[in-house]
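In what follows, structures are represented as structure tokens.
Nothing in this text is a laboratory measurement; each read-out follows from the coordinates by a stated rule. The shown structure was predicted, so the numbers you read here are calculated from the model rather than taken from an experiment. Cβ atoms are built from the backbone, for glycine too; each structure is taken alone.
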Structure 1
Amino acid sequence: MLFRQLFDKESSTYTYLVADSETREAALVDPVLEQVERDFKLVRELNLALKFCLETHIHADHITGTGKLRQLTGCLGILPVNAQANCADRFIRDSEIITLGQIEIKAYETLGHTDSHMAYLVNGDHAVPRLRDRILTGDALFIRGCGRTDFQSGDPGALYDSVTKKLFTLPDETLVYPAHDYRGYTVSTIGEEKKWNPRFAGRSRDNFIKLMNNLNLQTPKKMMEAVPANQSCGMVSAVVMN
């Protein structure tokens, strides 16, 4: 399996490239419009065939690159079921699996940050010893944090349940790769987050709800632009490719 973690500095967004080393079939998870040229170049350099662009949710802090990458490669744009989008080639449901050669990517419905959200479990290619599963957690679970719940029909109780009853039931050694990081972290594990994530460790559901309802965070700078753009898979203007 080929796996790459790519970063957009402006929005602190991670994009993930997953590919089967034999078939060269690939997927990008949460691509960013301003990084389409970078991602498209990497796909070509690695001799990959981009099959899917997967979104964890409708983002409010950046515009997705899915629409442009679909134009460039013919890939399918896949969004979580119930996402308010008019552009998806396909909507993915909880526990549904998509494949890239021998790689399986399983959808985990993880509501709460928004009312339509998926995490994606990427199998570790168990034919290769010591290659662990990876969970791409979107905005449901960050490294030592979690996504906010105060807009886009967010629900702190639902987020607490998604993390504690779904993500935290994965094996402790499962690698955690979030959609964002603001403190320089790149990867964690389920075991680490259960023990050290201050949003969840030692907190009851009621305490978590109270905490999330009193964060008083600023509205994302691009929210008014990004949400409607992402409902159209980011196709708001032409992007010139070199």
Structure 2
Amino acid sequence: MVDRVALVVQHNEREHLGSFADVLESRGYVIHTVRADLDTAGLAGQDAADADLVVVLGGDQAVYEPEQHPHLADEVGFLAKRLENERATLGVCLGAQLIAEALGGRVSKGKSVVVGFSEVQVTDAGLDSPLRHLVGVSVMQWHGDSFRLPAGATRLASSAEYSNEAFRMGDYALAVQFHPELTGAMFEEWIAAGQDYLAEHGVDGTQLLADRDRLGAAMQAAGQAMLAEWLDAL
């Protein structure tokens, strides 16, 4: 079998593929990672339609602050070309926002910051998609930005705070605002690095770790099942 290439766009060291890596490798993908925040030339040197799959991960940058994060404009352009060609693309958190922006759905600062485990409400369309694996499962949220649903996209999940938690475009693009890829070790790194952020928003890191111990394994299993089903249908 010829190996397939998954181009992974990463925005910091801590936010990587996590539990998604095993699923990609089990499906025969060779993973190539580009740090977009450090190596804009690395992404610019890629043909947007070339890789079999592009996975755009999370980060603490804001799409609506291009002066502070100029590499994000390059990503939006790259994704716009890729999505125009209907090539398989997955976005997580910031990645979902970048996909939405590339498809014409404006990203903006949200009304609230959400950090912690909670269930999302899977829509009827979501129940007929790989998001069905997340029904009744608490997923990890860590964001404070929102976006308009792009024209032609299908909403797959919502929450009390954000109406757009997940969407798809045709069968080739899937975007989720939350973090089903998050492993226990990753979570510990995030909490250690985000102490000031958590304190600013009144979030108890000790409670997050306790919630991780209760809910993390189920989320990882559901997230891996979601990704596997989506990949198998490409």
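The value 1.07 for Cα Rg over 2.2 N^0.38 Å, for residues 112-175 alone was derived from one model only; which of 1, 2 is it? Derived from the structure labelled 2. Here distance in nm of label points 7 Å out along Cα→Cβ at positions 16 and 168 has been calculated and equals 3.0, so which of 1, 2 was it run on? It traces back to 2. To which of 1, 2 does the computed value -10500 (helix-only ellipticity at 222 nm (-39500 (n - 2.57) for each DSSP H run of 4 or more, over all residues; to 500)) belong? Answer for the origin of the read-out: 2. Computing mean count of other Cβ atoms within 10 Å over residues 160-167 across structures 1, 2 gives 19.0 for structure 1. From 1, 2, which structure was mean count of other Cβ atoms within 10 Å over residues 88-95 = 14.6 calculated on? Label of the originating structure: 1.
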